[in-house]
1. Kirkwood radius over Cα pairs in Å was computed and gave 14.2; which structure, I, II, III, did it come from?
2. Upon calculation of helix-only ellipticity at 222 nm (-39500 (n - 2.57) for each DSSP H run of 4 or more, over all residues; to 500) from the atomic coordinates, which of the structures I, II, III produces -19000?
Structure I
Amino acid sequence: MGISKRGDRHLRTLLIHGARSEVRVAERKTAPFSQWVNNLRGRRRMNRAIVVTKARLQRDEANKNARIIWVMFNRNEEFRAQA
């Protein structure tokens, strides 16, 4: 798995920064995703772990965000955070 050169460069950079932050913070968390990140980090070099984390975050969060945005546009609603 690697970083594709397709798509927006700025967005790709932001996704990598977000993944880097997630990898660094995962050390202090016990959530299943953080455990997955820590396990990955133990098996791979730091930058490789960041790229793999970025790919997983991008897939999971992008799909979730796309579904939320799609509903908002179709219903002509503003975002309401769940409590």
Structure II
Amino acid sequence: MQSRGLCEPTHVELLQDQTHVMLHEYCAQRQSHHKGRFGKLLLTLPAVQSITRRGLEELLFRQTVGDVAIDRLLGDLAKATHP
């Protein structure tokens, strides 16, 4: 999956691969009685990836921080913690 403005796609792909391996190991260790669990989780990824940034902001942050774009909020937090 390509994203506009992504500076290091190879590094991101490596991290995605590592995440999949870790998820598989977790499912094998913790969910051994559900043999198809890992596959089912992988099948949900397209739906998760289709969530827009604005939708995610709405779902997770609006009640807490109000109608503020999350990228602006994170930028302000970074500036406040690293003057």
Structure III
Amino acid sequence: MSELRIEDPAQFSNFLRMRPAEFEKLACKIGPFVAKQDTKFRKAISVQERLAVTLRFLASNKNSDSYASPSYLFRILKYTISSVI
């Protein structure tokens, strides 16, 4: 997401329905509430990635397999997507 935010802000806005500056502001506000700690088994999903997954889910058309699309886009398991959202 950071590459898209830096290289093509218009495409970032189209993808998440939010400008990069607004995204960062929102990520800073919700960060303390959604941040997770790394463990010795895995690296935690960042606040920015959690926010992006949630925004993309909310912006997309909800259907019967609603976790599959974000799972492929963000390369996160469907089970993890369901716990993030």
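Here, each number is a calculation from the coordinates, and none is a lab measurement. The structure displayed is predicted, hence computed values, not measured ones.
1. I
2. Numbers: I: -24500; II: -22000; III: -19000.
The structure behind it is III.
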